[in-house]
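Each structure below is given as structure tokens.
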Structure P
Amino acid sequence: MDSEAIVKTMMKYDKDNLEMKIRIPKDEKDEVLEELDKEVKNMLQHSNLILALGSKAMQDRHWKKVYDLLEAPMPAGNLEIGIKLEDLLELKADEHVEDIANISGYAEGEAALEANMAKVEGIWTEMAFIIVSYRDSKERFILGDLEDLMTQLEDDQMQVSSMMGSKFVTIIRDKVEKWEK
């Protein structure tokens with residue numbers, strides 16, 4: 001699910017509840033509104049946890065770290081089916097929000113590096129080398145205009161070099177090292 005949309009929706013509900021409470025005379029109580037307000041506040045207190053767990057960059061290896069942190073076995077089967085916030089709260093995930101946010105942040109960093117590496121690979125897969133005849137020979141060729149190619153090469157060398165210096169490179173280190181060489 002889209003964790004950011006969930007948190008935004010809950011914040012809107014909180015604002016709407018406040019506006020509705022203001023409209024109700026002070027000597028009256030609306031039990032439904034009170035219950036809704038209680039539920040919304042309960043969800044909002046978990047908004048940082050929801051945002052961390054809702055990262056689309058989280059993969060099985062990151063979820064394993066979360067469950068290891070919670071000292072619980074990872075659910076069997078496909079994680080894409082879903083994990084309930086309620087189940088994670090029962091495992092006291094709300095007591096580990098900072099650590100879970102760190103795992104989620106690491107997942108985001110890894111995903112960004114993987115995307116950058118895929119972009120570099122894509123550029124060089126599509127790169128066309130211009131060749132021209134060497135002098136008047138029909139059997140010998142040389143590379144033509146290399147300016148754009150060299151510029152791209154220098155840019156990608158810098159990018160790959162900076163990837164190697166990243167703390168998130170661990171998962172794709174072999175691929176980045178290969179490209180660096």
Structure Q
Amino acid sequence: MSTRQETITGASWMRPLRERSAVAAARALIDTRRDPAPLVLRLTLATIFFPHGAQKMLGWFGGPGFAGEVELLTSAVGLPAVIAVLVILIEFLAPLALAVGLGSRLAALGIAAVMVGAALTVHLPFGFFMDWAGTQGGEGFEYHLLVLGMTLGVLLEGGGAFSLDRALAARIRPGRAS
């Protein structure tokens with residue numbers, strides 16, 4: 001292919017542009033400051049969600065385990081099997097990622113999606129409040145709003161201090177992470 005044809009088709013200039021875009025996207029996804037607030041948010045989310053994910057994936061803490069949870073989510077909630085599996089994987093893997101601050105924004109996004117789904121498919125009919133008195137017949141969605149607020153903080157700020165995201169961002173762009 002001639003130089004003229006490469007210029008017209010984009011073969012010679014598109015590759016570096018795509019590579020720069022991929023690096024820029026990776027930086028945007030993991031870039032974070034040495035801020036303790038996102039650290040607190042991500043560790044709190046990890047602490048809250050790990051037991052829930054372990055119940056669903058491993059059957060720990062009195063949970064049904066993987067097969068039992070898939071059955072529950074598909075039969076009682078009416079989710080397609082592939083969505084049920086994604087919910088279980090997100091609730092199990094996202095807290096682990098958040099604990100070390102690796103892919104913090106993606107992990108928070110996954111948890112946010114699970115919370116929106118749970119609020120809309122299960123908890124909305126029971127109103128806003130948790131069922132502390134046991135009189136509503138189910139839990140409201142206030143917990144889900146709290147978690148969504150926490151995930152939004154991680155989505156906006158990244159993993160914060162002591163995160164692998166921050167260490168990786170510094171390697172992609174030395175001297176940038178503060």
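Please state which of the structures P, Q yields 0.8 when distance in nm of label points 7 Å out along Cα→Cβ at positions 55 and 111 is computed from it. Don't skip to the end; give the middle numbers.
Values: P: 0.8; Q: 1.6.
The value was obtained from structure P.
Taking relative contact order in percent (Cα under 8 Å, 6 or more apart) as the criterion, which structure among P, Q has the greatest value?
Values: P: 18; Q: 31.
By relative contact order in percent (Cα under 8 Å, 6 or more apart), the leading structure of P, Q is Q.
Any idea which of P, Q comes out highest on distance in nm of label points 7 Å out along Cα→Cβ at positions 71 and 151? It would help to have the intermediate numbers written out before the result.
Values: P: 5.9; Q: 2.8.
That would be structure P.
Given a value of -20500 for helix-only ellipticity at 222 nm (-39500 (n - 2.57) for each DSSP H run of 4 or more, over all residues; to 500), calculated from one of P, Q, which structure does it belong to? It would help to have the intermediate numbers written out before the result.
On the way: P: -20500; Q: -22500.
Here the read-out was taken from P.
Can you spot which of P, Q the value 20.7, 77 was calculated from, given it is Rg and Dmax of the Cα atoms in Å?
On the way: P: 26.3, 99; Q: 20.7, 77.
Considering all the candidates, the number was obtained from Q.
Every read-out reported here was derived from the displayed coordinates using simple, explicitly stated rules and does not represent laboratory data. For clarity, every value in this text was computed on a predicted model and none was experimentally measured. Cβ atoms are built from the backbone, for glycine too; each structure is taken alone.
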